[in-house]
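Alright, structures below, take your time with them.
Values quoted throughout were computed directly from the atomic coordinates according to the rules given, and no laboratory measurement underlies them. Please read these numbers as outputs of a predicted model, since none were measured by experiment.
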Structure 1
C-alpha cells in the first residue's frame, strides 16, 4: 500500500478518474465509524481507464461551531496491470 504524500503531489492518475468510479468504490468501504484501518485500497472498474485501484484514507473534517466528522477521502489511484488482475 502506498502511503499518502504529505505534499499531495504524488496521486497517480487520481485526476483522470471519472467521478462515477468514486461512487462505485464507496459502497465497498467499511462504515466510517467502525474500527479498522485508516488506509484502504479498493479495486474498481475505471470505465475507459480499465481496472484501477483507488486508495482512501480516513480523514477528520472540522467545522467551526459544529464539531467534527470523519469521511473517507481518496488520495491516490493507480491502474491495475494485466498481471495483477
Structure 2
C-alpha cells in the first residue's frame, strides 16, 4: 500500500482525467484508509494542486522573460532601440 504522501500525489495526478467527477469520494476513501480527517486530506490535496499551479506559472513566466530578453538582445544587436 502506498504511503499517505504518495496517495495525495496520485490523487492530484489523476484529478483531471481519471477522477474528474470522483475526486471527493477518493478523498473520503483516503481519509478512511489512513485514518486522517477528511478536511486534512482535502487541504493536503488542495495545497499540492496550488503548489503545482504556482510552479507552472513561475516556469511560464521565466520562459517569457527569457524570450523577451532574447528579442531585446537581438534588437540591440541589429541597432534597433526601443
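At a glance:
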read-out	value
Mean projected area of the Cα convex hull in nm² - highest-scoring structure of 1, 2	2
Among 1, 2, which structure scores highest (criterion: relative contact order in percent (Cα under 8 Å, 6 or more apart))	1
With percent of Cα pairs over 15 Å apart, for residues 19-58 alone derived as 46, matching label from 1, 2	2
For -2000 (helix-only ellipticity at 222 nm (-39500 (n - 2.57) for each DSSP H run of 4 or more, over all residues; to 500), calculated) the corresponding structure among 1, 2	1
